[in-house]
1. For which of P, Q does distance in nm of label points 7 Å out along Cα→Cβ at positions 59 and 83, calculated from the coordinates, equal 1.0?
2. For the read-out Kirkwood radius over Cα pairs in Å, a value of 20.4 was computed from one structure; give its label from P, Q.
3. 18.1, 54 is what came out when Rg and Dmax of the Cα atoms in Å, for residues 115-226 alone was calculated for one structure; which of P, Q is it?
4. Identify the structure, out of P, Q, from whose coordinates helix-only ellipticity at 222 nm (-39500 (n - 2.57) for each DSSP H run of 4 or more, over all residues; to 500) was calculated to give -20500.
5. Could you figure out which one of P, Q the value 31, 10, 6 for semi-axes √(5λ) of the Cα gyration tensor in Å, for residues 267-314 alone was computed from?
6. FRET efficiency 1/(1 + (r/R0)^6) of positions 259 and 331 (r between Cβ atoms, R0 = 35 Å, to 0.05) computed as 0.70: which structure among P, Q?
Structure P
Amino acid sequence: MAVLVTGGAGYIGSHTCVELLQAGYDVIVMDNFSNSHPESLKRVTDITGRHVKIYVTDLLDKMGITQIFTENNIEAVIHLAGLKAVGESAVLPLDYYQNNVMGTITLCQVMKEHHVKKLVFSSSATVYGAIDEVPISEQATHGAVNPYGRTKQMVEEILQDLHESDPGWSIALLRYFNPIGAHASGEIGEDPTGIPNNLLPYISQVAVGKREYLNIYGSDYPTVDGTGVRDYIHVVDLAVGHIRALEKVKATSEVAAFNLGTGRGYSVLEVMKAFEKASAQSIPYKVIARRPGDVAVSYADASKAKAQLGWQATRGINEMCEDTWRWQQKNRHGYQKELATATES
């Protein structure tokens, strides 16, 4: 039996596919490649020596999803597909609600029709909103402050209702904090489209000369150096968390939320300095105004994942930065540009 990974060609998806394949699972990927590249899956095969079956299908295409379930014996689904840019979600809220919420409903409808009721859902710490108290536990009040976060919050509620209506469903809601890093091989990593929305790919693009300087949003927070503090987790640790969650949903029939984070925070300047050490590059930066809604400090209470999933993050900030730099050096312009360059030569 196989595991279906929606959005499996993306940043988190490709790393999760590696861990699944290395754990012995057969993997089927569904991706529309709107914010990813097929090259990532070719490299997944190169890393693992195992094949990934790929369907180019959209979450809103019920017939396309049905075809996947009809043609394959699927045991469980890891659902990673979705639009994910916080800023863009404020500009295009209808697109986010349609894709992230309606797409998940369509997926679950097809799963139900084919009696597949094991699901690991890619949620987000954005469901907590602007919480000042840390560490943040799974019991913290929900209060997403942007359309992206609200889509994750809505889907969590829908999945709770689904389980209430049919206790045969087993669902893990994985609330990510801030994934960074790359596979140690440097073959797969984060390849953002356009201007990066996240800190580390922006820093690495400055280090490699693609961007002139880093913008730091505020330096007057009540933190160790005045910059915002966040919980950064290595993407491979995050991917391993999906395997532990998959094992959990296969063995139980419940719905449960789990924070996936390291349980400690690093400031923007601390991350920048760690990256300077890893890359031996100086990172020029400018301090600009705070962004609305940003809190001073945010990091996870990840004790529930340790207790119930047997999972905890093992990689520190130095390894996160070293792996990011290795990926960036080997793939200066990401998958598509590097592939084109190789073809031209």
Structure Q
Amino acid sequence: MKILDRYLVREMSGPFAFGVLAFVLLFVSANVLFELAQVISELGISLWTASELFLLRLPRLIVYTFPLATLVAILVTFGRLGGDSEIVAMHAGGVSFRRLVAPMVAVGLIVSLAAAAFNEYVVPAANRRAEGIVREANARAGKMGQENVYLRESSKGQTTRLIYAERLDVQTGEMTRPTITWFEKGRPVMVTVAERGRWSGSKWEMLRGVNHLLESEWPTTWPFAQWTTEFGTSPRQIAQQARNPSEMTYRELREYIRYALRQDQPTAEAELRLHHIFSIPFASLVFALVAAPLGLRSHRGGSAIGLGIAILIGFGYYVIWNYLAILAQEGGLSPLWAAWLPNLVTGAIGVALILRVRK
């Protein structure tokens, strides 16, 4: 890395850290604190548990701050350099506009890759633990109904059962429209679909359903009015172990979506989460593409102007992003396009601005 690159990256580090901290505080005040107050009042959790839940909710917010912090860092950096006439000195020394843009875009790419890894490995684990705390609190409060339950059971690293139900009621011990896929040696061998599942105390009884054998020479199907399974996981255990899309990694989400599609279940929310795992982090790169040429063009306005531009761009981006997400959930737009269209448009604008820079 050349001296100029190191200098620009060092100048960006302070505004980037400030941006992450500022936007985390903004999101916390608007989101997490309200949620915590609601959980404390409704479920009566302790202050220690509330503090743990607060820390576990932070990772999902931090991912959203990386693109905004990148935007702020680049614009504020150019504002500071312009205010001190350093950009003029760089131009006089033969440093072109595009040479100044290059390290900014490289930083945007590095932040995007780091945020994608963070969103894939850290966020689902934190969400899983946070949801576990809420489920335990619901259990103590006697509120254990769950919608769209999905559970994967495994033994010695191989899947043994996939369980999906439209609803699970722990108090009554019933599942609505359960579907169980049975595995042997990691291969699916049978699918059970029923109108209702009932917990007998040690096993699940499936009511008014059908079994589909997958491993026989010819596909075999037989209906049943009542069938006692070998499935012995209790309703409370299912509720504690079941996951929702926010707790899943990319691979787990793909498996969940394939499974839900086979049962004609809605998957828009899960598909959005799937694409957002990478589209949100890579907003850092597209923001860098926009911020670098804008920062060079508006550097005479100083840091305050840069910060103002960053807020306007970030606010507009997330308003459009949120609108497209709602549209996708309502079936008006593909989740793929809803997740990536803001990045594609913003990135195209950034590339066009860079290409217009003459020097």
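Quick note: the coordinates plus some simple rules give every number you see, no bench work behind them. Model, not experiment: these values are computed from the prediction. Cβ atoms are built from the backbone, for glycine too; each structure is taken alone.
1. On the way: P: 1.0; Q: 3.7.
Structure of origin is P.
2. Working: P: 20.4; Q: 23.3.
Going label by label, the one that fits is P.
3. On the way: P: 18.1, 54; Q: 16.8, 50.
Here the read-out was taken from P.
4. On the way: P: -12500; Q: -20500.
Corresponding structure: Q.
5. Numbers: P: 30, 19, 5; Q: 31, 10, 6.
Only structure Q yields this read-out.
6. Structure P accounts for this read-out.
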